[in-house]
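FYI, it's all coordinate maths here, none of it is from the lab. As the structure is a prediction and not an experimental result, all values here were calculated from the model. Cβ atoms are built from the backbone, for glycine too; each structure is taken alone.
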Structure P
Amino acid sequence: MRAEKQILTKEYLTRLNASPFFIVVGYSGLKVAHLTEFRNRLRQAGAEVHIVKNSIFAIAAKEAGVTDMNGSVTGQIAVVTGQKDISVAAKAVKNFGAEFDKLKVKFGYLNNKRLAEAEIMLLADLPTIEVLRSKLLGVLNAPATKLVVLLNTPATQLARVLQARAEQAKPEQAE
């Protein structure tokens with residue numbers, strides 16, 4: 001292998017190892033302006049896309065431990081990687097693919113597990129990690145809130161009875 005290909009392979013291997021996930025997409029037929037828009041959307045999602053030669057990607061993926069690509073690296077491919085939540089990146093890919101039919105999801109990897117196109121689309125439909133955390137916090141807080149209300153109810157009712165009794169006693173004292 002030529003020296004420049006080795007450098008590109010090592011660079012791409014570093015990129016794959018640094019990211020907990022990657023999504024391989026086919027971009028055949030997309031114009032440069034569309035790819036620029038795609039890059040901008042992914043940047044907002046905390047991800048990035050790189051166009052890579054199939055042979056270089058295949059070598060880098062093999063060195064990264066990805067073995068079961070089964071000939072799915074064909075045609076013009078771009079690879080989406082990121083440091084944040086895969087569902088946000090998958091959502092950006094899905095939305096962009098819905099707008100521009102030329103972008104096709106081929107497969108992906110999350111923590112060394114192969115993901116089919118359907119699984120990536122399923123991840124795209126998930127809420128963000130922040131939304132899931134807030135829902136979990138709400139679920140955990142609900143029993144405590146109900147317990148506090150339940151414990152305070154008898155005291156509140158007793159206070160209302162005493163207040164009503166005190167108000168009844170006041171007019172009698174005035175007479």
Structure Q
Amino acid sequence: MQAVATGLAARSIATLRYQFPYMEQRSRRPDPPAVCHATVRAAVAQAGRLAPDLPLIAGGRSFGGRMTSQAQAQSPLAGVRGLVFLAFPLHPAGRPGAERAAHLQEVSIPMLFIQGTRDELADPSLLRALVERLGSRATLHLLEDADHGFHIPARSGRKDVDVRDDALNAVRTWLDCIAGSRPS
């Protein structure tokens with residue numbers, strides 16, 4: 001995530017990084033959703049205090065993105081104009097399904113999904129169908145040959161840094177497109 005934050009900064013996008021309590025405690029067992037949602041809300045509030053004049057976008061990588069979207073679905077995050085998901089975990093590995101995304105129907109702000117085509121936690125056909133159902137609120141940017149960690153095989157002729165640049169450029173482009181939208 002440090003490389004992502006640095007790459008976003010190079011694209012004039014400020015970030016606020018935080019960890020869930022279970023990560024701080026170095027536990028492998030995630031906190032209950034209520035604790036995660038409260039953590040997301042606290043981070044969003046802090047970002048709003050630190051940069052009150054900047055448009056606020058929330059999101060995260062994998063589990064963090066899903067917890068952010070669940071929090072937004074339950075009650076809009078104050079001032080947030082959009083959500084960015086880096087490798088949204090649509091389903092457990094080897095068990096394709098879209099149940100983990102049912103709450104996204106309740107999200108009314110723009111959403112950007114950046115996903116690898118080889119992600120074992122998000123079958124591309126299921127993700128495309130989800131984005132289609134979400135309509136104009138959702139944008140999907142696929143990273144060819146990338147897995148859940150945005151790593152790509154050497155045979156692709158590209159490097160992980162190329163994939164990360166592609167992902168971060170997609171974030172910048174998407175943010176430019178939604179810049180005029182108002183918070184819900």
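Taking distance in nm of label points 7 Å out along Cα→Cβ at positions 73 and 97 as the criterion, the top structure among P, Q is P, with the largest value.
When relative contact order in percent (Cα under 8 Å, 6 or more apart) is computed across structures P, Q, the figure 26 traces back to P. Going by FRET efficiency 1/(1 + (r/R0)^6) of positions 57 and 145 (r between Cβ atoms, R0 = 30 Å, to 0.05), which of structures P, Q comes out largest? Largest value of FRET efficiency 1/(1 + (r/R0)^6) of positions 57 and 145 (r between Cβ atoms, R0 = 30 Å, to 0.05): Q. Of the structures labelled P, Q, one was used to calculate helix-only ellipticity at 222 nm (-39500 (n - 2.57) for each DSSP H run of 4 or more, over all residues; to 500), giving -12500. Name it. It traces back to Q. With Cα Rg over 2.2 N^0.38 Å computed over the structures P, Q, the top value is the one for P, the highest of the group. Taking 12.6 as the value of mean count of other Cβ atoms within 10 Å over residues 9-16 derived from one of the structures shown (P, Q), identify that structure. Source structure: Q. Name the one structure among P, Q that FRET efficiency 1/(1 + (r/R0)^6) of positions 137 and 153 (r between Cβ atoms, R0 = 35 Å, to 0.05) of 0.90 was derived from. The read-out was computed on structure P. Looking at mean count of other Cβ atoms within 10 Å over residues 81-88 over structures P, Q, structure Q comes out largest.
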